[in-house]
Structure 1
Amino acid sequence: MNTYYSLTSNRVLLAAALVAAMGAYPAIPAHAADSDTPFPNHAIHLIVPFSAGGGTDILARLFAKSISQDLGQPVVVDNVAGAGGIIGAQQLARAPADGYTLMFGTPGTIQINPAIKPVQYDPYKDFAAVSQFSDSPMVLVVNAKTPWKSVSDIIQAARAKPASINFGSAGVGSISHLSAEMFEFLADVKLTHVPYRGTAPAITDLRAGLLQLQVENMPAVFELIKNGQVRALAVGTKERSSFLPDLPTMEQAGVPNYVSTSWTGLFAPAATPPGVLKRLEQAAMAAAKEPDVLKALKELGAQPVGSDSAAFGTMLKNNQPLIDKTIKAAGLAKS
């Protein structure tokens, strides 16, 4: 039986140099259901649904280099940007289910966009979730000159003057937008959203004081936090982050049930043969354990995961209800 879950994120990571060399793993042959030809026997294309040079692209190229050496074939990164990741995801949905066209997915492409925008794919029917590659906390940060020293300070200020606090995001439907809306929803406060075209300009205005608050991906603000240019108040993970161990989780800080992280992972068309999916899963899981990959992820502020397909699928399904409730509460659900 095919145990792969059929499942179908957002400039959230800062650019970092790719590792120069990685060790290869021994190839394990796989065969398509209708052929004796070992898989893979030619180049694989990895769709990255965002522009080259962005955070997702950097992680995807790191990942592609590792699995290429494991699989013994080139893994070509194809940047198919547009509509917040929708264009690239729709291209995967139309691709042959043979394992030679894959996608490096994020929360926006898989969990957020299908709930708020018209898309030509079903994230739970058209895609197979192969393996989660990385995860990084969303962090609630404020301008360093604000008086707020805790999440409860923000909640009190927001309730005293509803909609008086501005928060920025990388755009409507981005993980930074959804994470702040989740804070509003679960903390029962009203803020004012100021969407930007990307993470960088939003952070620039946060530092300048034009924005007071942002819930942003750890790698995008990690150095700013360490240098005191913004003040971090809580992380969105279930447990405290090893990158900022003294920082409480949002739940510990007084926002019950809050969980928001920015993950990346490998997806294939749902009808891909089980043997091919298994071979891809093996390579993806190995990539997250490769020493040079671990070093690069640590420098970025991201955690390696390397989960199997079942665990990845369960994570996505378990997280979806809170995302859907947040989208509905924010008035973003598509009609």
Structure 2
Amino acid sequence: MKVLIVKRDKLGDLLLTTPMLAHLKGSRPEAEVHLLANDYNAWVVEGNRHIDRLWVYSRVRHGGKLRIAAALQNLALHWKLRRERFDWVIVANGEHSRRAVRRALAVRGARTVAYGASGVSDPLPLAPRAHEMDRLLAMLAPLGIAPPSSPPWPHYVVSPASKAFAARWLNERKIASFIVLGLGARRQKKQPGTEQVLRWSAHFKQAWGLDTLFMWTPGRSDDPLYPGDDAVAQPVLDAGTPHIHPFRGPILEALGLLWRARTSIFPDSGLMHFAAASPGGVLGLFAESAVSPGPANWAPRGPKALWLEAEKAVSELPDALVYERVERLASL
């Protein structure tokens, strides 16, 4: 059996696909599992032992510009994929994705699985109340694979280069034990405010002797491609608190640091899901679930993953509740 998984989403979304890959390979070890990702997210599964072959397509539109060379490369790639003669093509999105379905149908596999799609051999009904990881695992049902009683956790392998960077960066600053506190949500109300960051980091230092490594998404908030949090982070930097160590760098280096943390706090974001897969785990922060997807769909999943939800804004969360959750994570 030859299976192609199509995944064109964000970094955290691809990470949440790894339990599906593990369950597929574990249930059908003879299956030849291929994954089609793009040049933005493919690195998330490099070296994943549950993938027999990783295919990477180039984004045709990037930064508002049309890349003709990428379009021609993708055309050649699709001809190669057609020649693979896949038995199954699975559009690994828990919601309907018209572009992903179109890309999957172009491969012309014998059967195609997708949520809420017409024109595919095996359409699945939408499951708006289910977690994304569970929705992806359920996509294996047409292949005769039932969801696992105990799903595997999302899995990421930190590169040696990321580990070496983290060791060097921490040694240079003489940081021994720390917690990561991050920004990164698209909606401002889902982020902790300046005063919360300062109070929480002071408590971590006084109560547990932990420094705070403060991370955020680099860039301007009005960047149409990748909105950043430089403006939100600046007031924290202006405070000049000695036990707060800012990190504004590439994600691969950030992941090396995450894997060394005692634990982490992140708003709903890709880094939250990576932190959930790290040894220290994560406390995820959610708000405004009435107007945007919340923890029912996107809560962090992992052996050390907790979350808190505020009705309107993360600023509503009591400090004592945050401290109690962090203490639980640090002691697990």
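For the reader, a short list of remarks on this structure follows.
- For 3.0 (distance in nm of label points 7 Å out along Cα→Cβ at positions 168 and 200, calculated) the corresponding structure among 1, 2: 2
- semi-axes √(5λ) of the Cα gyration tensor in Å, for residues 144-207 alone derived as 31, 23, 13 - corresponding label from 1, 2: 2
- Identity of the structure behind 2.5 (criterion: distance in nm of label points 7 Å out along Cα→Cβ at positions 56 and 112, calculated), options 1, 2: 2
- Between structures 1, 2, the greatest calculated value of FRET efficiency 1/(1 + (r/R0)^6) of positions 72 and 288 (r between Cβ atoms, R0 = 25 Å, to 0.05) is seen in 1.
Every number here is computed from the coordinates shown, using simple stated rules; none is lab data. Nothing here was measured: the structure is a model prediction, and the numbers come from that model. Cβ atoms are built from the backbone, for glycine too; each structure is taken alone.
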